[in-house]
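Input: structures, listed below.
Values quoted throughout were computed directly from the atomic coordinates according to the rules given, and no laboratory measurement underlies them. These numbers were taken from a predicted model, which means no experiment stands behind them. Cβ atoms are built from the backbone, for glycine too; each structure is taken alone.
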Structure P
Amino acid sequence: MEPIDKRITDFVKKHHLLSLATGNGIDIWCASCFYVYDLESNRFYFSTENETRHGRNLLTSANVAGTIALETLRVGLIQGVQFAGICYEPTAEELSKARSLYLKRFPIARVLETHFWAMSPFILKMTHNQLGFGKKLIWETPSVER
């Protein structure tokens, strides 16, 4: 598998809020979620309860899409990542890692009930106008790995 362009991973690691689109075949929903990104495993970890609308959708369908965006009015500075991937509830071993990374980034979450999810992306597409208007950087897993 090709390595992910460092400009994509640097952007993803710098930010902390993603917009997550979920669906269950009938209902679709978007939600904003705080996240941490683990470069080593190429996983996003976020917390949401199963009772939320997007949480219920995740229990029905693992397929998600979303964005991480830099807010700016200056066209030349626009940067953002679109992604698609598969969400799942982490195994016990991965859950320990997810919890540790998440609580290090968001210590206030220690006092909350947290239910963690992992998202394994199969495409990361970055718009990076600082490299030229409309410049795209794309990382994608081979279709056999989806």
Structure Q
Amino acid sequence: MQHLLSGLVMWAASISPYPEPTSMPGLKAITHRQLEVILCAGKPCNAVAYYDHHASIIYYDEAMDIENDIQAKGFIVHELVHYLQDEAGTMKDAPLPCDVYVALEQEAYQVQQQYLMQHQTLTYEVEAAVRLLDGLCEN
């Protein structure tokens, strides 16, 4: 698993504006229900992974096959961009202002999309997620 994580973080760093980190984040599988509790106030949702900047751990849905599934690896790449952002100091002022949050999410989605495209994988779900971010801060 460490070999996979190292390769993905090197890839994410190579196409993002962030340097390769000197250390690696943790990577931990949890149940989908745990993701719903943490990310969706306990309500059913489609959450699959998140980066906890306090613990420097990427949590992901245990049902994902991150070793073999390109889509699953894409989600990890997305979260690794958040790790790289955190290492660069962009998350030190959490909770972030909405516009900063959206910009960081868009950046992570762009890297995820490039990863998927490089592996000849459809990116319509990423494109849909980016569209959802548009207008998020207008309220």
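Data table
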| read-out | value |
| --- | --- |
| Computed 11.1 for mean count of other Cβ atoms within 10 Å over residues 38-45 - originating structure among P, Q | Q |
| Which of P, Q yields -16500 [helix-only ellipticity at 222 nm (-39500 (n - 2.57) for each DSSP H run of 4 or more, over all residues; to 500), calculated] | Q |
| Comparison of P, Q - label where FRET efficiency 1/(1 + (r/R0)^6) of positions 22 and 126 (r between Cβ atoms, R0 = 25 Å, to 0.05) is highest | P |
| Comparison of P, Q - label where FRET efficiency 1/(1 + (r/R0)^6) of positions 62 and 86 (r between Cβ atoms, R0 = 25 Å, to 0.05) is highest | P |
| For 15.3 (Kirkwood radius over Cα pairs in Å, calculated) the corresponding structure among P, Q | Q |
